[in-house]
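*Asks:* Listed after this line are the structures, all set down as C-alpha cells.
What follows is calculated from the coordinates using simple rules that are stated; it is not laboratory data. For clarity, every value in this text was computed on a predicted model and none was experimentally measured. Cβ atoms are built from the backbone, for glycine too; each structure is taken alone.
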Structure I
Amino acid sequence: MPRLKVQTTARQHEYEIRIGRGLLKSAGRNIRQGLGKQARRAVVVSNRKVFELYAPVLLESIERAGIEVVPYLIGDGERFKTMGTVEGLVRFLSENRLARTDGIVALGGGVVGDVAGFAAAIYLRGLPFVQIPTTLLAQIDSSVGGKTGVNLPTGKNLAGAFHQPSVVIIDLATLSTLPRRELTAGWCEAVKNGAVGSLELFQQTSLFLTRLEKGGALISSQLEQLVAAHCAFKASIVAADEREDTARRDRLSRRILNFGHTVAHALESVTGFRRFRHGEAVGHGMLVAGELSKDLGLLPPSELELLRQGVRLCGPLPPASGIDLSDIADAITRDKKVSRGHIQWVLLQGIGHPRIVNGKDVSPGMLRQSLNQGLGKGQGVKAYD
C-alpha cells in the first residue's frame, strides 16, 4: 500500500496519504490517528449517493475506533458548493456541540471535501478533518494540499481558506462505481498534472489511458502507482508553496496547478455550474491555454498535438455549443487569479515546462483567436470579434 508524506511550508504541518484498495474497512484506525486520542465525535460529511454506497462500512470502522459518528449530507454537485451550504454545516456542528478536540470526515468528491474543509477551517477557528476522496479528481488533486472553499455568484472559489487535512485515505475501490463522466473529469486533471509536472508523469498517464482504451482494468496495481505519482507531484508543490505566493513564478509555484483553470472557471460560471463537471471544463481550458501558448511562440505545434492527444484520451467532453465566447472572456476578467489588474495565465513552453504569463502580454485579439480555436472550432459556439 503506497504511503506518502505531505510536509507543508516551513514544516508547520505534516500528514500522510494512504492509497490502496479496501481501505474503508480499516479507516477508523487511521482516522483515530489523524484526529488524535482526545477525539470523541466525528461528523461525516457526504452526499446521499456516496453515503448510501460507502457509509455503512466506514461508520462501522470509525465506531470500532471509539469515535461516535454523526452524519451530515449535502446536495450533490458544484451548484451546492456555496456559502449557504457551509453555513448550514457550521450551524449543525454548533447544534451538536462539537469540541475543538473532535473532527470532521469528508466522504465524497471535491465539492464535499471543499465544503467540509472550509467548515472545519472556520468553526471554532479550526477543527481537524480527514479527507476520504471517492472521485478520481479528488484523489489525485483536491484532497491534497489544504485548499478549501466555495463559489460565489460572481465566480469560482472566491471564498475559502487554507486548512490542511490530518490524513488522506484513498480507497481506489470507490472508483468502480463512478459514472464515466466523473472518470473523464478526473483524467483531465491527471493530464493537467502531467502537462505542468513532467514529461514522465504525462507519459505515464497517457500510457495508462491508452491501456484503458484497449480494455485494460481500471482498478489495478498500475492505478495505485499512477495515483501515488500524482499525489507525490501535488505534495511536492504544496511543500514548496503551500499558500500560493503571488510573487512566485518558478516551476514549483503552486500557481502552475491552475493550468487550464482560467477558462475552466469561466466556463463553469457562465453555465451556472450545471453543464460541465470541473475536470471537463479543465479539459477545454487546457486546449485554449495550449492554443494561446502556441500563438505566443512558447509551445511548438508538435507539443500542442501531444496535449490534444492527452485530452482526447480522457474521454468525450460536453461541447461548448451555444455559449457566447464574449461572456467567457468577460468572466475571465473576474477570475481569482487576477493580480494588479491582469489575469495570470499558466501556459506551456513544452510538456512538463509551465510558464506564468502576465495577462498584459495577451492581446484581446490573441485571446479571441485562442478561444475560437480551442472552444469554438466545430462546436457551434458563438464566436466573437
Structure II
Amino acid sequence: MITINSKLPAVSTTIFTTMTALANEVGAVNLGQGFPDFACDPALLALMDDAMRAGHNQYPPMPGVLSLREAIADKVHELYGREYDVANEITVTAGATQAIHTALTAIVHLDDEVIIFEPAYDSYEPSIRMNGGTPIYARLTYPDYKPNWQEVDALITSRTRAIMVNSPHNPTGATWSRADLDALAALVKDTNIIVISDEVYEHMVFDGVAHQSVASHPALSSRAFVISSFGKTYHVTGWKIAYACAPRALMIEFRKAHQFIVFTVHTPSQYAIAEYMKAGSHLTLPDFYQAKRDLFLELLAVTPLKFLLCKASYFVLASYADLPQYQNLTEREFSLWLTREVGVACIPMSAFYHDEIDNKLVRFCFAKKEATLQMAACRLVERLA
C-alpha cells in the first residue's frame, strides 16, 4: 500500500458540494451554494458566439486579452481612482479562487503566517496550508461582523506575511468602512505585510452605500492584490473568469505562479466580456440584488427566523435560536433537517470557522429567480410559521 502524507488531512468534500448533492437528491430548493439560477444577458451570449466564430479559440496572452485588461483598468479607475498599468499590473484569472490561490503561492513561504478573518470563505485556509503557510484567525464580531483591530494588531508577528480581507463579505453580507481601511493601513505601515483583498461582490452593495475598495486606498493598494469576479458580476459563475490587480512588483511574482498553475484563461470569454463591459451593466446590480433581498425577507417576515442585516453580497443569515424545538440542533444538523424535511437547502455558518463555532445561524443565497424564492419561502412558512 502507498502511504500518502496529506497536505490537507482535515479537509473533506466541501459543505457546498455536500448540501447541493443533498438538495438534488431530495428535491429541495437550493439556497445553499452561491450561484444564480437565472440566465445571463443574452447579449453576452451573443458576444461569446461572435468571439468564437471570429476565430478567438486559441491561447490568448498569458496575462489576459489586452482589450479586457484595458476594460478592467478603465473600470477600476472610474470607480476607485486607482490607475493600474495594463501591461504589468492586471492579470485575468480562471476565477477568483484561482486568483487567491495564485497570490498566496506567489508570496507565502514555509512557516509564513497569513491572517484571515472568520467566518471565512472556505478556500482561504487550504490555499495557505498548501503553500506551507500557517493561517492565523482573527474573529469578526458577532452579530455585526466587524473587525476588531486591537485583536488583529495583537496577532501580527515577525512571521506575518499577508492579511486577507473580504468586503463585501461572504458569508455574512457585511461591509468594511473607510475607517476600517484606514485602521488596516495603520497596522501594516512600515511592514512587509501584503494585503490580499477579495472583492468579488463589489457591485452588490445596497441601500445607496458605496463599496470601499482597497484599490481606492493608496496606502493599501500599493501593497495589495485586489481580486474581483466576472462570474459573480455577470451571472456566469460557470465561466470561471476573474482578475487580479496589483503593483508591478507583486504582479511579477503573481504571473510567475499563474503561468504554471493555469497559464491562461478561456479566450472567447475574455473577448466577449471586454466588449460587454462597454455597456456598464454592473452599475445596475445593487438595485437588482437589493430587490431580491427585500423580496426574500418580506416573504419570510411571518416566520420566527430572525435575519441579520445584509448590507451586501447575495447572502443573508438567519438565526433559528428562537425556534425552541430546534435549539438543540447544531447548525449542521439544522441545515440537514431543513434540506431533507422542509425542502430548502442552506449552509451552516459553522462551516466558515476552523473551530466550527455554533451561533444557531444558517446562510441563504437569494441570487435566484423570483419563483424560486417564492417556492422556498412557501415551504419555510408552511413548516416554521
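*Asks:* Taking 3.2 as the value of distance in nm of label points 7 Å out along Cα→Cβ at positions 49 and 121 derived from one of the structures shown (I, II), identify that structure. List each step's numbers first, then the result.
*Replies:* On the way: I: 2.6; II: 3.2.
Here the read-out was taken from II.
*Asks:* 17, 52, 27, 4, 0 is what came out when P(r) over Cα pairs in 10 Å bins from 0, in percent, for residues 145-232 alone was calculated for one structure; which of I, II is it? Working shown, then result.
*Replies:* Values: I: 14, 39, 34, 13, 1; II: 17, 52, 27, 4, 0.
So the calculation was done on II.
*Asks:* For structures I, II, which has the highest computed value of FRET efficiency 1/(1 + (r/R0)^6) of positions 97 and 185 (r between Cβ atoms, R0 = 35 Å, to 0.05)?
*Replies:* Biggest value here belongs to II.
*Asks:* Out of I, II, which structure matches -11000 when helix-only ellipticity at 222 nm (-39500 (n - 2.57) for each DSSP H run of 4 or more, over all residues; to 500) is calculated?
*Replies:* Label of the source structure: II.
*Asks:* Given a value of 25 for relative contact order in percent (Cα under 8 Å, 6 or more apart), point me to the structure among I, II it was derived from.
*Replies:* Going through each structure in turn, the value belongs to II.
*Asks:* I have 0.50 for FRET efficiency 1/(1 + (r/R0)^6) of positions 57 and 73 (r between Cβ atoms, R0 = 25 Å, to 0.05), calculated from one of the structures I, II. Which structure is it?
*Replies:* Only one of I, II returns 0.50 for FRET efficiency 1/(1 + (r/R0)^6) of positions 57 and 73 (r between Cβ atoms, R0 = 25 Å, to 0.05), namely II.
*Asks:* Identify which of structures I, II gives the largest calculated value of FRET efficiency 1/(1 + (r/R0)^6) of positions 249 and 345 (r between Cβ atoms, R0 = 30 Å, to 0.05).
*Replies:* Biggest value here belongs to I.
*Asks:* Can you spot which of I, II the value 34, 22, 19 was calculated from, given it is semi-axes √(5λ) of the Cα gyration tensor in Å? Each step should come with its number before you reach the end.
*Replies:* Numbers: I: 34, 22, 19; II: 32, 26, 21.
Source structure for this number: I.
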